[in-house]
Structure P
Amino acid sequence: MNIALIDVEAWTVVDGAGGIPNNGTVDFTLPVRHRWPGKSSRTYQFYIQYVEDGKPITWTYGPHFTVVSEVSVSLDIKPDDAPNSINLKSQGVLPVAILSTEDYNALEVDESTVYLVDSMILEIASALGEDPPMVFPVKFVTEEDVNGDGLDDLLLFFSVSDLVESGALDEGTEEVTLIGEMFDGIPIKGFDSVRIVPGSTKGKGKK
């Protein structure tokens, strides 16, 4: 038999094999390009052509499956603050915007799944097989066009003291990672650099 693997959305053949015994097996390779910007999944369909007496017969539908990939989101820590300065003594909140694009709607993010953590702390925890500190947004979440592109963005607010006390932020933090999921369960990840205010340490202080 002959088998073709079809990208359903693009309607193109991405892999195929011929001359397979009817009870045989074959390995297929998915293209790396299944991760398009702003796309969270890609559907593939097998088409099978059986061969009888050396003659191929009509192609028939085979199994189909969907590949789910992590979506990279654009993140803006403290919109309108270019250095993204954070005072670890702050008792206030840290605004974090997930930016919408023409290909991606940030409002499809389930804010209850989102947490923020120092990128290095996340990397170390992952290497050790441990869970990183998980600090979720405080209850107020707003929809706002924070970058003036005409698209509504998702603006989340995190308690600075919670981030510090949990170990998600410290004096050495230079970059933070946002982890979460969309409402359909697709994982998201975004990064942004930050500047810790020199001399700021855990404790009470002004916003």
Structure Q
Amino acid sequence: MELTAGTQVMTIISQWGLREACHQLKRWHETLPAMQEVPVHVNLHGMRINRSDFVALVDEVLEETGINPDQLRLEVPEQIFADYALGMQVAVHTLRASKLAIFLDGFGSGAAPMNYLNVLELDGLKLAPSYLEDVQTNPRSVEVLRSLVMMAHNLNMVVAVDGITVREQAIKLLSTGCDYGQGSYFGEPRDGETITRLLMEGGNTMLIWRR
């Protein structure tokens, strides 16, 4: 991913990822009744949501797959908000008007200022893994997380934290009221075919927890 960052190749990979994620969700809807209401999160690393052709791409993929817009969660890296600040407010408003949920990914990495939350009507924050570095041993870090979760909830946003590697981190996060957690503690990334098989076997494939 580092080799393709900022290149047209990265954009092509991201477009493929968006399309494939939506097609996979459609396949799950068709074969697994229990997945009917489950949304899919797609990270848009390398894609600019403030371009008109991006909105057209999303519309095209939704029409291809027939999934409901409210089942698609778009995770936009904080760096993209910082690099392409002009037009982001309009882009977010346009996408949310189509019932798409927008998450700011990597919040707290330092790329985008806090005042972005004043002008962007986002649906969720995905906090950077750095917030977990000493959460097991430093009570102040837990309180920082608790404050961020409270702020986000007051702005009608849900909160996820990425980078959970051990059980103790998950327990600390649960105590803050955080909505979602993600990381290798819950399992390593798997391809769609493997997850489908595990779901049909009744196995535990959850990579994200929900309070």
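Computing distance in nm of label points 7 Å out along Cα→Cβ at positions 20 and 180 across structures P, Q gives 4.1 for structure P.
Looking at distance in nm of label points 7 Å out along Cα→Cβ at positions 52 and 116, point out which structure of P, Q has the largest value. Spell out each step's value before the answer.
On the way: P: 6.5; Q: 2.5.
Greatest value across P, Q: structure P.
Quick check on the output: -13500 is helix-only ellipticity at 222 nm (-39500 (n - 2.57) for each DSSP H run of 4 or more, over all residues; to 500), derived from one of P, Q. Which one produced it? Label of the originating structure: Q.
Could you figure out which one of P, Q the value 1, 7, 13, 15, 13, 11, 9, 7, 6, 6, 5, 4, 2, 1, 1, 0, 0 for P(r) over Cα pairs in 5 Å bins from 0, in percent was computed from? Label of the source structure: P. A value of 22 for relative contact order in percent (Cα under 8 Å, 6 or more apart), calculated from one of P, Q, originates in structure P.
Here, each number is a calculation from the coordinates, and none is a lab measurement. What you see is a predicted model; the values in this text were computed from it and never measured. Cβ atoms are built from the backbone, for glycine too; each structure is taken alone.
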